[in-house]
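Given below, in the form of structure tokens, are the structures.
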Structure 1
Amino acid sequence: MAFFLFLSLSIYIGFIVYIIAGLFRYNDTNNEDNIEKTVTIVIAARNEENNLEALLNDIANQDYPKNLLDIVIVDDRSTDSTWEIISQFSKNYSFISGLQISDLSNEMTPKKYALTQAINTSSGEVILTTDADCRVPKTWVSSMVNSLGNENVIVVGYSRIDASSKSWFHQLQSLDFLGIMAANAGVAAWGLSWSGSGQNLAYLRSAFEKIDGFNPVSNHISGDDMYLVQAISKIGDSVFNIDPKGAVKTESVDTVEQFINQRSRWASNSKKLPNNNPSFFLFLVTAFLSNIFILVSFFFGLGSFFTAFLIKSIFEGVVLFLGGRLLKTPFTFFIFFVWAFIQPFYIPAIAIMGLNDKFKWKP
């Protein structure tokens, strides 16, 4: 048993080295090609009256040619003033339109259905997605389209949690999310596509149609973003956009309960990975077992525990340092130390909860 867990840690460290090597393959030069394509931005919003107006102002002020831009916001059964906000912006800007959904679909889960309806009523060559509670810079569309270029079919954009002026708990979330993004960037440098966030994705409409949209996973309550990244990357080239001009900012959650629920929902997506993406699945399994190994090693003595803990933490720290430098997301040593200490408890618990669907979707 101990040997098996040690082997898992060794394989996990091998993955980490692979990610680190990938992060070294990037440089700081940005794509300045000024590629122009017709773009449809799709946003699904449910009870987002507190966030939507700020996002729509960001989008309305994009430096991308407005005659090539089409924004479709779907009001997914909101009970607040979300639709009123959408209606006002659609009156003020000709390139913004709204779509209101009042009933659930029998064939597709709510968010996938909302996004599908938005895509079906639009015509942009490029589909760009974000969430209603995000903020985007005015260069967002230009950066993502330039990153897509003329060769790629999907771009995974960088999303960050801005917690610079908040508590250590919010900073922990920012660091944890940076780790996810840095891992995606690292493997993307080698041509692999593990995952991404619907907060910042760009892909060709033709590619979305070729994979039959969300229909193959229509009844999966979560994971539409990971599915798109993995499915579309199988039919063409993908890339991770490290350009800070294309980075999206999202908010952290405020309570531990919300955090656990969010991460458990994300972890639930791994159930389909053995067939869809074996390498990513193996990485997640070894990450899970490595943290179990850290806990088990405690019973073999403090020396064994600290040795295993330090080896794992040093390699993960390098990923976070390189990722933070590459993606312009700083963090403090104290936050990293706290993050590293809770990993052996947090990762196994979240994984088990996610695999057993112990999470709640937005009401």
Structure 2
Amino acid sequence: MYRKNLLAISTALFAGFAHAEDTVKLGMVAELSGAGAPSGTNWRDGIKIAVEEINAEGGILGKKIELGEYDTQTDPQVSRALVQKAIDEGAYAILGTIYSGSTMVNMLVAQQNSTPQFVGSESPSIVQKGNPFVFRTSSGSQKGIPALTSYFTGTIKAKKVAVAWVNNEFGKGGHDVFTQEMKKAGIEIIADVPSEQGQADYAADVAKLKQAGPDAVFVYMNQEESARFLIEAKKQSLPMPLIGEVTLTEAKVVELAGSAADGAIAHVGLTASATDVPGIGAFDKKFEEIFKRKPTHDAIKGYIGAWTTKYVTEMVGELDGEAFAEKMHGLCLKAADYPKILLDTCWDEHGEMSRPSFMVQVKNGSPVVIGTVPSN
């Protein structure tokens, strides 16, 4: 009996080991509930499309991807525990998180385990900590926001501006870069209005901005907060241009804000509205067919993160986190050779990325590309 039981246990263990060896586990750690759910669910769904495509093409190094989903509840400490759990359960790479406050906490776990991590976070500090295993899927705000400077100085010829921003890691990073850029450009900031993550009422904030009378307002908030701000701005007939970076013209913001989003302008690293880019157009069409909604930039970022994991792993030739990280630093991928990367993309020695980007304006309820910005 003992021998039979031992044989059964050995067989089960071998079967489990063989199964593990036949797949590549990726840990999708994201904000699937809580304040970050609009970002996290799009990130997840973009990754799901990529995984389906990659598996249809034979997987990574001939092994199918097994995707684990972990909901951080938009809580930094939960995210830290879940990154560890994903690694304990065999994740070769981590995809997530989106919110910078969470990534600042959980990326240390991936680093300690020599696990590559693709993040959707855009706070400058993410790539300033010397972590060799963290990589962006879009440029940080220290690269994106300066692309707006010429719009303020040249297009609208602003002399005085205001800034409305969310007081979290994401918002602080963008706020600091913006104020530095305006100072360098000789533009005065006459109102600086912070708000809280998850804030519901923007009446007082908008009233302050209206009273200050700037030539334009820079709005830097997460998606739900951006929508609430736009609704209040329309309610109070805020007359000056509202200009943002990344989120202000996102599909989810437009969906939530409705007609209040019309006229909003933003510089974005990625947008599903850039359908003239063949890969983005194809992704946008597939995403809408599957999920019955427009993808946000987070969906595209997740998609790129998963595909980059495949491309770079196959360049390395083995599942080796340290070799993967070494290969990523200084790497450039051309869309002509690696089409699922969508746009020519480079990563520097810190994991920061560079690629062409877009200026977008909401017109008649839809984000429309009004210009492109070269890679910086």
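On mean count of other Cβ atoms within 10 Å over residues 237-244, which of the structures labelled 1, 2 is highest?
Largest value of mean count of other Cβ atoms within 10 Å over residues 237-244: 1.
For which of the structures 1, 2 does the calculation of Cα extents along the principal axes in Å, for residues 181-220 alone return 29, 22, 17?
Label of the source structure: 1.
Can you spot which of 1, 2 the value 15.2 was calculated from, given it is mean count of other Cβ atoms within 10 Å over residues 149-156?
2
Of the structures labelled 1, 2, which one yields -16500 when helix-only ellipticity at 222 nm (-39500 (n - 2.57) for each DSSP H run of 4 or more, over all residues; to 500) is computed from its coordinates?
Structure 1 accounts for this read-out.
If relative contact order in percent (Cα under 8 Å, 6 or more apart) computes to 17, which of 1, 2 did it come from?
This figure was derived from 2.
Every number in this text was worked out from the coordinates using simple rules, so none of it is lab data. Note that the structure is a prediction, hence the values are computed from the model and not measured. Cβ atoms are built from the backbone, for glycine too; each structure is taken alone.
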